[in-house]
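Structures follow.
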Structure 1
Amino acid sequence: MKIYNYLLNIIETKGAVFLVLIDPDKINRSELPAFIYNCEKSGVDAFLIGGSLILENDFELYLETVKTATNLPAIIFPGAVTQVTKLADAILFISVISGRNPEHLIGRHVLSAPLIKKCGLEPISTGYIIVESGQRTTAEYMSGSLPVPRKKSEIAAATALAAEYFGMKFVYLEAGSGAELTVPFEMVKAVSSVCSIPIIVGGGIKDPNTAREMVNNGAKVIVVGNFFENKTNHNLIKLFADAVHIKLPVSV
């Protein structure tokens with residue numbers, strides 16, 4: 001429970017958590033140390049590592065590079081059973097609750113649970129809700145799940161509440177990597193208003209103001225990944241961190 005409690009403490013002290021998602025297929029291992037250093041000094045709280053489709057042939061070596069570069073938590077964001085290694089600090093144990101594909105509700109989890117146990121990884125149970133974002137995303141395609149319609153906040157809220165009643169620790173509202181549209185603010189507000197567990201929001205967040213508005217509407221964890229795969233955007237990492245950490249004064 002160490003990393004889970006760490007995240008809860010960040011929420012308590014800073015207002016919300018800022019996570020940067022690193023896809024091993026998008027950021028070369030040789031570029032990791034400089035990128036991670038920039039993130040760390042800019043106020044990023046932890047890293048998610050993973051993706052829906054990883055072609056990088058040594059996931060463990062990639063995690064080793066991450067952990068050598070930082071003391072911040074590295075949390076696996078798994079897209080497959082093979083994305084498990086003892087070098088990480090925790091893993092989001094994701095169930096795609098927006099879909100009805102049994103493989104992504106419980107099937108793959110039966111295969112991965114013994115591996116997670118063997119590695120001594122901290123599993124953080126997370127209800128994953130894919131939200132319509134203007135285009136078909138990788139997460140939607142790979143999971144074989146229909147997204148929750150953008151204008152059906154009540155469906156997302158009811159689904160999230162069911163996840164809480166199942167005992168899940170987070171609900172993740174996902175628009176998808178490089179999404180045209182973010183999760184609607186009104187959906188974030190609807191979900192956060194009925195749930196007492198923290199809400200994670202990711203996908204399509206391309207500016208600090210949007211990140212701040214997500215937090216204002218009840219999000220407790222903001223994830224940005226695809227946007228920072230473009231090196232020209234690296235100078236904005238600190239602005240994102242300041243926008244997410246609403247309990248902290250904006251530093252100059």
Structure 2
Amino acid sequence: MRWKCGCAYDGTDYFGWQTQEGQLSVQQVIEEALEQVFKERVSISGSGRTDAGVHAIEQVFHFDYDWNHAPGKLLAAMHSLLPDSIKPLYIEQVGDDFHARFSAVSKKYQYRLFLGEAEPIDTRYCWSVQENINLNRMAEAIALLEGEHDFAAFAANRGVEYESTTRTMTRADMTQDDRFVYLNFQANGFLYKMARSLAGALVNIGCGRIEPNEIIQLLETAKRTPMVLVAPAQGLFLEKVLY
């Protein structure tokens with residue numbers, strides 16, 4: 001039996017989603033909880049990695065196990081065993097051809113900025129930008145990201161060669177709620193640290209260090225420059241994975 005699960009998590013205290021030796025990861029904690037339920041080790045596969053400190057509103061993973069009880073019982077067991085920083089949202093049986101990563105058609109990310117100095121209760125979940133920032137410049141630039149582009153200039157190097165760095169951005173916009181500014185991205189795939197790099201470049205544009213139309217030049221040259229800043233991890237949320 002193959003099971004599809006959704007979960008939310010506060011990534012502050014974790015070294016990202018993926019299990020890494022000697023580091024506490026979200027995947028590790030979930031697998032340990034499932035081991036307590038099943039009395040044997042079960043490996044889970046996520047829709048993709050999130051970096052250390054990045055959060056998820058809905059991450060998706062799958063695993064194989066012959067669970068012959070109601071899905072609700074497994075969900076309740078996971079609730080009771082997982083820490084408050086990880087919340088299982090749902091669990092459902094799916095076909096054996098479903099894969100949390102390879103079946104996904106697009107992902108939504110949101111990056112959260114705070115204009116000024118955020119309150120202590122919010123600092124784990126946003127980037128406090130204390131410089132004067134021009135939101136109109138940012139709005140002009142973010143709209144240029146929509147469509148099919150080579151996003152190599154916004155990928156951090158982790159020693160992995162991509163088959164292609166071209167992605168289709170179906171949504172790139174900015175919304176605001178008082179002093180919170182939300183950068184919204186939806187694409188058919190994201191490169192390593194791409195969402196955080198886009199956020200960093202947009203903040204540099206808002207602060208006047210880059211012109212809005214330089215986004216086009218970065219997309220066309222596909223070369224990373226020092227002006228493409230990797231924004232702090234705590235402001236990024238994996239919002240949803242679509243299938």
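Coordinate-derived values only; no laboratory data. Quick caveat: nothing in here was measured; it's all calculated off a predicted structure. Cβ atoms are built from the backbone, for glycine too; each structure is taken alone.
Structure notes:
- For distance in nm of label points 7 Å out along Cα→Cβ at positions 19 and 147 computed as 4.4, the structure of 1, 2 it came from: 2
- If Cα Rg over 2.2 N^0.38 Å, for residues 59-170 alone is computed and equals 1.15, the structure in 1, 2: 1
- Given -11000 for helix-only ellipticity at 222 nm (-39500 (n - 2.57) for each DSSP H run of 4 or more, over all residues; to 500), calculated: source structure among 1, 2: 1
- Per distance in nm of label points 7 Å out along Cα→Cβ at positions 43 and 203, the highest-valued of structures 1, 2: 2
- Among 1, 2, which structure scores highest (criterion: relative contact order in percent (Cα under 8 Å, 6 or more apart)): 2
- When distance in nm of label points 7 Å out along Cα→Cβ at positions 83 and 99 is computed for each of 1, 2, the largest belongs to: 2
- For 34, 20, 15 (semi-axes √(5λ) of the Cα gyration tensor in Å, calculated) the corresponding structure among 1, 2: 2
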